[in-house]
Structure 1
Amino acid sequence: MKAKIIITPKKAVLDPQGKAVQNALEHMGYKGVRAVHVGKYLEVEISGEKESVRQQIDEACHKLLSNPVIEDYHFELE
């Protein structure tokens, strides 16, 4: 089974990387870019029953892969 995990900064958190990308896009002529949020994408291959895997991935995201104070995460299992 594969878990696809996306981690992004919370909307209320200043994202200097996202702001730099937004400014670069504007300078390159891309108009109308209102916000950019730079995050992380991970793929984890794991075996087990779907509900057990879901619980393990959620725990790993909360404890290690993300910082729940400043980041949100979501994942899907394939």
Structure 2
Amino acid sequence: MAVKEKVGRVVSDKMDKTVVVAVENRSAHPKYGKIVVKTRRFKAHDEENKCNEGDQVRIRETRPLSRTKRWEVVDILNTVAE
């Protein structure tokens, strides 16, 4: 079974040990060809609270950790300078 991984941007880090990651999916419209951007938001586990808002992160699917949290932060790709 393949492990699902996604790359997205942290949009909220207000919770303890949890971040909200927005993953964009860009695809062409089937009829008109215009690029359509669809965004999904995932809650991901961040054990050490290292992620900040605006960081680009890689997340991996894991067992359910809470009612809405099924992902974990694997690594931080880009950080935002404050």
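If you rank structures 1, 2 by relative contact order in percent (Cα under 8 Å, 6 or more apart), which sits at the top with the largest value?
Details: 1: 53; 2: 30.
Comparing 1, 2 by relative contact order in percent (Cα under 8 Å, 6 or more apart), the maximum is at 1.
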From the coordinates of one of 1, 2, volume of the Cα convex hull per residue in Å³ came out at 101; that one is structure 1
One of 1, 2 was used to calculate helix-only ellipticity at 222 nm (-39500 (n - 2.57) for each DSSP H run of 4 or more, over all residues; to 500), yielding -9000; that structure is 1
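For structures 1, 2, calculate distance in nm of label points 7 Å out along Cα→Cβ at positions 6 and 62 and state which one comes out highest. Could the numbers behind the result be given before it?
Details: 1: 2.2; 2: 1.6.
Between 1, 2, the highest calculated value is found for 1.
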Structures 1, 2 compared on distance in nm of label points 7 Å out along Cα→Cβ at positions 14 and 54: the greatest is 1
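Every read-out reported here was derived from the displayed coordinates using simple, explicitly stated rules and does not represent laboratory data. In this text the structure is predicted, and so the values were computed from the model without any measurement. Cβ atoms are built from the backbone, for glycine too; each structure is taken alone.
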